Structure P
Amino acid sequence: MSSSPLRDKSKSFAKEIVFLCREIKTTHRETVLANQLLRSGTSIGANLHEAQYAQGTRDFISKLEIAQKECYETEYWLELLFETGCIPVDRYKPLQNSCGAIRRMLIASLNTAKSNPSL
């Protein structure tokens, strides 16, 4: 299986989300929101991993679109947890930046896949 910057970045991001959610559950006892963040933040990479075994271009694009939606949802949960004091700014900003970078990479990948149906 070949590596890609997008898959690598999303996996690193997912690991950071796992560590953060463990911390939130321990320090703030905010299980419901942390679980939402954990689900969406790790789903991005899972869908990208699944996309590499897509059954054609339409399936590939569909997986990338799901990953993009999960990325947007993750940005929401991060913002909500930050604004409610569960995530300090020094943890929030790098995660927000990583999530934004992944989102931009997903948008670029989707634009490429949609403009080149022979992929």
Structure Q
Amino acid sequence: MNAGKALIKLSQYHEALNAFTRSENINPELASIYILKAFCYRQLGHFNKAQNAYEKALKIQPNYALTHYNYAILLDLYLQKPAQALQHFEDYQALQNKPDKQVKRWIKELNRRVIRESSNRP
């Protein structure tokens, strides 16, 4: 894990993924492996692989707020899936002690977009 984190700091994302895959082979139930793999995949433009990694992380640790937050960003900005992004931003917000004002605005905007998109469908 530490080698992978060091490689991320050097922007060596392919090599970091290799290090995290070795970590995954040792302990596949560690959510942080998949969170870091998702980050690397996103940096490399492999958005569907990032999505799969976030989903694995959430299966292991479903109440980790930052995973919901980062996954929501991926879903909205990179995969153009606003309804799914909305759900994860709401999950993130529900896990906060005090609501995040910026995320509250994003939720409001995503609600508008989801409603608008659903009303434009035949």
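Values quoted throughout were computed directly from the atomic coordinates according to the rules given, and no laboratory measurement underlies them. Not measured: the values here are computed from a predicted model. Cβ atoms are built from the backbone, for glycine too; each structure is taken alone.
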If helix-only ellipticity at 222 nm (-39500 (n - 2.57) for each DSSP H run of 4 or more, over all residues; to 500) is calculated for P, Q, the one returning -29000 is structure P
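Out of P, Q, which structure matches 28 when relative contact order in percent (Cα under 8 Å, 6 or more apart) is calculated? Let's see the in-between values first.
Numbers: P: 28; Q: 15.
Derived from P, not from the others.
Figure out for me which of the structures P, Q the number 15.2 belongs to, where Kirkwood radius over Cα pairs in Å was derived from the coordinates.
Details: P: 14.6; Q: 15.2.
Corresponding structure: Q.
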Tell me which of P, Q gives 17.0 when you compute mean count of other Cβ atoms within 10 Å over residues 4-11.
P
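If you rank structures P, Q by distance in nm of label points 7 Å out along Cα→Cβ at positions 60 and 100, which sits at the top with the largest value? Let's see the in-between values first.
Details: P: 2.9; Q: 2.1.
The structure with the largest value is P.
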When you work out distance in nm of label points 7 Å out along Cα→Cβ at positions 52 and 108 for each of the structures P, Q, which one comes out largest?
Q
